[in-house]
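Quick note: the coordinates plus some simple rules give every number you see, no bench work behind them. From a predicted model like this one, the values you see are computed outputs, not experimental measurements. Cβ atoms are built from the backbone, for glycine too; each structure is taken alone.
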Structure I
């Protein structure tokens, strides 16, 4: 699929997808003879994984590290060192999610206070 369809499916901008391509987070699987980016379903899944990291405050380097670990683990599922690194990353994601939940709870409390005024 072309980049326009991917932007519609992922709710991301052309600019974001091009940037992620430029920094090496996700590259299209192919290009047309005219140079247009072509993406597969697997590419879209990767893009959605990256998109889901954004609200948790991951930097581009942290995103790249996670993707590298996922790619390596897919190639070598029995690698215990990779699995341990993945588990560490997952635990970190859980902590980030908890902090985000706490921030949302504070925002809800704030809105309730405003409603009482």
Structure II
């Protein structure tokens, strides 16, 4: 699973404001785009090993949706989950939060897949 593969699946969501690892920042270190936006992170890639070399790959992907409202953040998170179904994830976790420093709601999706 690569960043370009993930982006090709979810890049059109949130008005195209989808970024790997970090949202674009201005000179003051604050987001330079208006919400909503999506940030995704390839957290880990674990490879099984056999005598013949690497076998299956277990990957963990985290997607964070930031928005001014919790409903919008959750809605975009559901769109992300649907767009990523082709990864055939084996586990899916959803969490919610509020960022006091930005005043934005965060809806997080963590998926694990095996290939």
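Can you tell which of I, II yields -23500 when helix-only ellipticity at 222 nm (-39500 (n - 2.57) for each DSSP H run of 4 or more, over all residues; to 500) is derived from it?
I
If relative contact order in percent (Cα under 8 Å, 6 or more apart) is computed to be 23, which of I, II is the source?
Values: I: 18; II: 23.
It was calculated from structure II.
From which structure (I, II) was distance in nm of label points 7 Å out along Cα→Cβ at positions 2 and 98 calculated, if the value obtained is 4.1?
Only structure II yields this read-out.
Can you tell which of I, II yields 31, 23, 10 when semi-axes √(5λ) of the Cα gyration tensor in Å is derived from it?
I
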